[in-house]
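Undergrad: Dropping the structures in below, format is C-alpha cells.
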Structure I
Amino acid sequence: MKTTVFRSPEKKAVNLYPSAAYLSPEETIHSITLPEGYHLELVASEPMISEPVAMVWDANGRLFVAEMRTYMQDIEATGENLPTSRISLLEDTNGDGKMDKSSVFIDSLVLPRMMLPLNDRLIVAETYTGNLYSYRDTNADGKADEKILVYKDDQRDNRNLEHQESGLIWNIDNWIYVSNGPIRYRFENGQLRSDTLPDHSRGQWGLTYDNYGRLFYSAAGSENPVFGFQQNPAYGELEFYRDQWEKGFEKVWPAIATPDVEGGAKRLRGDSTLNHFTGACGQSIYRGNRLPADLVGDYIIPEPVGRLIRRARVTNQNGKRVLKNAYEGETEFLTSTDMNFRPVNTATGPDGCLYIVDMYRGIIQEGTWTGPKSYLRPQILSKKLDKNIGRGRIYRLVHDDYKPDRILPLLKATDSQLVSYLSHANGWVRDNAQVLLISRNAANVIPDLRRLAEGRTSFLSGVFSGKKEADHLGRLHALWTLEGLGYVEKDFLKKVLQDEHPQLRKAAIRILEPYVKKGDTEVQNWLETLKDDPDYDVRIQITQSLRFVNNDKSRELLAHIINQSPGNEMLTATVRQTLGVLEMVKPLAVYTKGFSAADSTLITRGSVIFKELCSTCHGADGKGIQLGESGMAAPPLSGSARVRGEKDILINIVMYGLMGPVDGKTYPGMMPEMKSNNDEWLASVTSYIRTNLDNSASVVSTADVTRIRKTVPDRWAWTLKELGLEK
C-alpha cells in the first residue's frame, strides 16, 4: 500500500491573462511545470502529425497515431464527419527518441478512435460504427494494403462522438475491453468474438489497467476522473461514490485562467481557473521501468480543459481501492500556461517512459456544446481559439536519473525469448510478449510457461538484462498466457491456489470459473480451503466467482467470509451483489387476481423489473437478503408499513432514493434514486411491490407518478424523518 506524500512541484503564480497565440514545441515545453528531476522531450509534432488523439506501438516499437483531422476545424464543426482523417505510422530510425520517419498507414477514415496492434496487424475502429477491421502492410512500404473485417456490427451509432467507445485494450485476462457499452471481445482464429457484460460501462475517452488487470474508466461528461476500478466489469458495476477518492480529489489546480469551460461560471474560481475535473480523459497507469519506481502503479489522468495532468496514488484499504492526489496542496503533477496545450492521452512506452498526446488546439469541446447560445461560444471567439487548428505534439516524460530503455524488436523474437520477456521490468514488454504468444498459438512453449508460472526459472535464457529469477508479475503473465492458449488444467490450477503470492491465487480462482459454472463440486471445495485467506483480494475474488453457482454450500461459504470480516465495505458489497445475482434466478410469484386487465399488465411488468433490479438487494420474496451475521443488504419490503401505506411515500422513495438508518438499523449503501426511468416504469414496479410480496395495497397509476414528479421538487435522497415517518 503506497502512502508516500511527495514534495509538490514548485507552484508558479497563475497566469490570469494568457495569450492564445501558438507556441513552438520548445516554447510549450518551457511553459510546463513538473516535479524536480522530470522533464519532457519532443517525440513528434506538426507537420508530421495533425490533431492526434491516440497512440499505440506495434511489438517492434513503431508508433501508430490516430489523427482526427476533421475535429472542430471551426466553431460550427463544419465537415467533421468527412472521411479525411487518418492513422500515421511513425518511426525513430536512429534511436534518439524523436520520430524521423513517417507514412500514412491508413487514409480516408471517419474520426478513427480505437487501435489495437495484434502481431503484424492493426485492429481499427472508426466513429459511428461497431465494425472492427484488421489492417496489414504486406509489402513493408509503411502503408496498409490489406483490410479484413474481424468483427461485424453494421448498426450505426448516432451518439455524439464524445459518448462512443474508445479503448480496445488487451487486458492481462485476455479479454479486450472498451470504455463504453456492455461488451468485451476475445481474439480467436483471426476474428474477434464478443461477450456481453452485465452492466453498461459508461466510460468515455480513455481506458487503462494496472499490473493485475484492474480497469480504470473516466467520463468527462459526468465530470468523473476515475471509476469502475473496484471490480472487473464481468461482475457488474460496483462504486463507492462518496469515498473511493480522498476528500477534495475532484478539485483541480491549473496554472492558467480557463474561461473556455463548458460548465460555465460554476466551474470557475474567482481567478477564472478551473475548479473541478470536467474534461478528464486519456488516463493510464504507469507501468514502466525508466522513471522513478515510486511512479509505478500511479494513475495518470489528463485534464485538457485545465491544461494539466494529475498524478494519483492508488491505495489498497482492505480490498477497497481509494485514490488520492500524489501531492499535497494546490498543485498538480504537470501544469502548462500554454492555452493550446491539450493533453488527451497518455501511455507507458516500449522504452519504459511515459508518453503524452497533446492535441494542441484552441477548441477542445465538441460542436454540440459550442452553439450560438452556449456559454462557450463567446469565450472561444474572444480568444480566437477557433482559429487554432491543424497541429499536435507527442511528448516523452523522462527523468534526470534514468536513461530510456532500448526498444526490443519483439516481432522478431522467438517463442522462447517471448516467454522470458514475460518477466521484463516494463509492463509494456510483458503485455506484448503475452499477446504475441497467444496470437501465434505458441503451444511449443507450454512446458516453459508452466515452469515459469510455478516459479521454476532455471530454463530462462537471460535474453533480457533484468533479474534472472522471475518475479510474481512474470509468473502471473505466464499463467494468463497459458489460459489464453487453452492449456490450464484443474490440477495445475489447484497448485497455483496454494501459491505464496495472493495475486497468483486470485488469478487461479478466476481461471477456474468455467468449472464453477459447470457445478464442479471439487473446485468449489478447493475455494472453500481459501475462505480464511489472509489477503482481502483473494476472499473478494471468491465472493465474485461464487455468483456463478447457486447452492447451499455457496451461501454458507459467503456467510463465513463476511462473518470473518464484519464491517469490511468491499467484502460486504461483493457478497451482497453475489447473493443478489443468486436471488435473480429464483422463481417469482405474481398475483393479479381481482385486478383489472390494465392493472394486471402494470403489475406483471413491475414483477420483471423487480426481479432484475430490486430482488438483488431486497430478495425475490421481498424479505431481504441476509449478509451473514452482519445484518441485511436492504430493508424488507414484505409486510412493510411504508409499502402498504400512503402510495406517495413509496413513490417518493423509489423516485428519489432513501438514506440513513431505517427502523433503527443501518444498511450498507443507500436506496439509489430511480427518477431517470419513465413514469410507467416507476408505476409498474411500485404497483408490484404494493400488491405482491405478502402486501395487499392498491396499485400505483402512471398519473400518480406524474403528479409526484411535477409537485415534488427534484432532490437527492430522502430520510425517513423528512418523509414524516420518524421523529
Structure II
Amino acid sequence: MGYVPAPTPQHGLEEGPVLLKDGRTAFLRRATPKDLPLFVEFLRRLSPASLRLRFFSPISPEKAAELLLSAKPDEEKVNLIVLTGDPPRIVATGEYVRGRGEDTAEVAFLVDDAFQGKGLGTLLLERLALIAAKRGVRRFQAFVLPENRQMLSVFMESGFQVKAHREGGEVEVEFEIVLTEKAAERFEWREKVSTLASLHPFFFPRGVAVVGASRDPESIGYRVLENLIFGRFQGPVFPVNEAIGKEGGTVGPLLAYPSLESVPGPVDLAVIVVPKERVLEALEACGRRGVRAAVVLTTGFSPKEGQRLAEKARRYGMRLLGPGSLGLFHTHPQVRLAAGLAPLPKEGPLAISSQSGTLGRAVMAYAEGFGLGISAFVSLGGKADVSSNDLLQFWEEDERTRVILLYLESFGNPRRFSRLARRIGKKKPILAVHPSRDPLVRALFAQAGVVRANSLEEAFDVAALLALGRLPQNPRVRLVSNASGPSNLALEALKEGGLEVEHTDLGSTATLKAFQEALEEALKSEAGSVFLLFVPMGFAEEEAVLKLLAEARTEKPLLACFMARNAPRVQLLGQAAVYRFPESAAIALARAWAYRVFREKPLVFPDFPDLRVEEARRLLEGKKALGLQEALALLKAFGVPVGEGEGILLRLEILPHPLFGPFFRLLLPTPLGDQVLGERLSPLTQEDAEELLKPLQGHADLAPYREILLRLSRLLEELPQVEALKLVLKGPWVAQAEVTLADR
C-alpha cells in the first residue's frame, strides 16, 4: 500500500476562508482568549439540548465558554472556530486536547443549531486531524451521547477506520488519523461538493441583477444588459440604479429598480458596474438581499483592496468573481448567460479561464474563428476570491466541457492546483499558458499532467485536436504526404515529441485516388493516429482532398496540413483538425500523446514501513538548529543511507519556495560551477523521482538514488518544521548534510 500525501486546502490549514456544504462562505481560524465574548454570545444562541449533547449536563454559557478556552499546563490544545456574518459571529467550534507525550487526543465539536447539516463538523474534524498528524498525534478519541446521532455520523463517514463501543451511558469512539486513501478521497469529495454548490449561482442563476445599469449606450452598465438580452439569458434580468429606478423608469425594455431590496424576483447573481468608491456599498446591499454570487467588473483595485471586497462578500456567505473581471459566460442552452462585456460565444466543448480581461475577448474571438465553440468562459480579474482551482472542480463535473484551457499570470495556491490537476487530468485534458519561463512552473505543469503551451497559438493548436475527443491509441503515426520538404519538418517535430512515424510518401504527382486509398489504408492500420499532409501540385484538387477528410470516420486522432490554403491557423473539419503548418500539427499531436501517457500512468507515492518518525520528531523537539551529527541522525531515522560511498559526486538541495512549497534541485559539481540537472516539487511520486534522475541514466544504477529522493520527500511531509536540506552525495550515500529548521 502506498503513502497518501495529506490533502492541501485551498487556503490556510489553520486559518482562512472555508466553504459550507451549501456553498456559503465562512472563515476558519484558531480561537484565542480574546474570543471569550464571541464564545458567550455563540453559546447563548444554542438550545439547551445542544449544550447538553456537548457538555453532558446543564451548564451556563459563561462557564461553557471558559471551559472551551481553557487548557491545563501539561496539555496541548488546538481549538478552531468558524465565523460568518457582519459583524462576525461564531457558528461552530472544534478542538482536540492531548496530554504531553501522548499519541492520542480527545476531540469534540459544537455547531450552531441554525448551521447543523452544513458539513461544519466534518470540516473541523478534517482540519484537526491534519493538524494533529503533523504534530505526532496518531489517533483521536471522542465520547458522545448515544442520542447525538449527527456527531456519530460525522465520525462514521469520515473515511477513517472508526471503532465505537458503549461505555456506561456514552459511546466511546476511537480511530487512527494516519491518512488513508479513503479518508483523503472524503476530504476531496467534501471540498468539491462545497465548491460546486458555491459556483452554482454563477453558472445557473435563477435571476441576474445589473447593479449600476445605465441608459447610456456607451456605458458598461448598458453593454452588460445588452449582452444579457441579446444572448437570450433564460431568466429574468433586473437593472438596478437609484437614479433611474425610483421614479419607476426603464432601461430599454426592462423595468429598473432603485435598489436590490426592491427587486421582486429571485436574484442569485449580481453584476456590479458602479464606480470604485461604491463597490463595497453595492456588495453590502447584495449581502442583505441574499445574493449568492457577485461579478465585479469595476477596475482599479489593488490586491489589498480586492481582499477587502472578498472579506465583505464572505461575511454574507457570498462568493466574488473579480474585481476587474470581464465577466462570466455560460453557453448551456438552458442558461445562455453573457454576464459581462462580450457577447455570448458559440457553444462548444472548450472551457476557458483567463486572468486578463482584454486577452479573454481576443481568445473567445480566436476560438470562434476556427470553429471551436466554448462551454464557458470566466475572466478572473483580480482573483480576490474565485480562482482557477475553483473552476477546475466545476469543469471536472461538467459533461459539456471536454477540454480546459487556463491562461495563468499568477498562482493562488500552486500545491492545491497540482493536486487538483493531477486528479482532474485523469478525466479530461487541462491546457495551460503561463508567461513565466521559471523552470519550477514547468516542473509544476509536468508533475500535474498539465499540457503546457508556449503560446496561445500553440494552446489552440492542441485544444483543437483534443476537442475532437480522441487520443493517440499508441505512439505510432501514419504520415501520408505528397511533398518531401514539409514532410521532413513534420517528421522531425513528431520524433522530437516521442512519436514513431510510418511515412507513406505518395510523391508530388499523387492523384485524388492515391490520397483516398492511402487515407483509407492508414485509418485501418495499427497506427495510433493519422496525419495527412497536402501541398497542391496540380494533380489533386485541394477541395476534393478536403472533402475526403470531412467525410472520414475514425476513432483515431485525424489531423492534416494544407500549407497553401488561405484559412485559419487551425480549423475543425468533420472529425479532423486541419492546420496551415506541419510543425503546428506535429507539436499538437506530440502534446496529445504526452497527455495520453500521463493519463495511463498511476500516481505512486511509495511507502516505507521502516521510517522512525517519532524518533525524528523527538530529535527536533525544542531545536532551532541541527549540527552535522544531528542532521545525519535525522536522515538515518528516515532510512537515508549515510556515510562515504563510491560513485558520482552530486549535490542535492531541498529549498523552500514562497509559492510552490519545498522543491528538489539536483546538481552536478563541475570546475565551472554546479550544473543543474533537474528540479521537481515536493511531494515526489515515483515517476517524479525518475524524471529528476534522468540525466544520470546510463551512468549509474538509479534505484538507490530514487529511494533516497522518495524518503526525503516523505521527511518533508512528516516534518514541516524542516525548511531546507543541503546534501552532498557520494554515490547513493549522504556524505554531508545541512538542515535548516523553520523559525516558528
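Laboratory data are not the source of any read-out in this text; all were calculated from the coordinates shown. Just so we're clear, the structure is a prediction, and the values are computed from it rather than from any experiment. Cβ atoms are built from the backbone, for glycine too; each structure is taken alone.
Undergrad: Thinking of I, II, which structure, once helix-only ellipticity at 222 nm (-39500 (n - 2.57) for each DSSP H run of 4 or more, over all residues; to 500) is computed, gives back -11000?
TA: Value -11000 for helix-only ellipticity at 222 nm (-39500 (n - 2.57) for each DSSP H run of 4 or more, over all residues; to 500) corresponds to II out of I, II.
Undergrad: While we're looking at this one, here's another question. Using mean count of other Cβ atoms within 10 Å over residues 601-608, single out the structure from I, II with the greatest value. Working shown, then result.
TA: Details: I: 19.6; II: 13.8.
Structure I comes out on top.
Undergrad: Let me ask you something else. For which of the structures I, II does the calculation of FRET efficiency 1/(1 + (r/R0)^6) of positions 193 and 441 (r between Cβ atoms, R0 = 30 Å, to 0.05) return 1.00?
TA: Going through each structure in turn, the value belongs to I.
Undergrad: Something else now. Can you spot which of I, II the value 43, 34, 24 was calculated from, given it is semi-axes √(5λ) of the Cα gyration tensor in Å?
TA: I
Undergrad: Of the structures I, II, report the one carrying the highest value of mean count of other Cβ atoms within 10 Å over residues 289-296.
TA: II
Undergrad: For mean projected area of the Cα convex hull in nm², for residues 449-648 alone, the calculated result is 17.2, so let me know which of I, II that is.
TA: Going through each structure in turn, the value belongs to II.
Undergrad: Taking distance in nm of label points 7 Å out along Cα→Cβ at positions 297 and 553 as the quantity of interest, name the structure among I, II where it is greatest.
TA: Largest one: structure II.
Undergrad: Match the computed value 0.10 of FRET efficiency 1/(1 + (r/R0)^6) of positions 417 and 513 (r between Cβ atoms, R0 = 35 Å, to 0.05) to one of the structures I, II, and report its label.
TA: Source structure for this number: II.
Undergrad: Same structure again: Of the structures I, II, report the one carrying the highest value of distance in nm of label points 7 Å out along Cα→Cβ at positions 145 and 689.
TA: I
Undergrad: Can you rank I, II by FRET efficiency 1/(1 + (r/R0)^6) of positions 177 and 217 (r between Cβ atoms, R0 = 35 Å, to 0.05) and just name the one with the largest value?
TA: Numbers: I: 1.00; II: 0.05.
Largest value of FRET efficiency 1/(1 + (r/R0)^6) of positions 177 and 217 (r between Cβ atoms, R0 = 35 Å, to 0.05): I.
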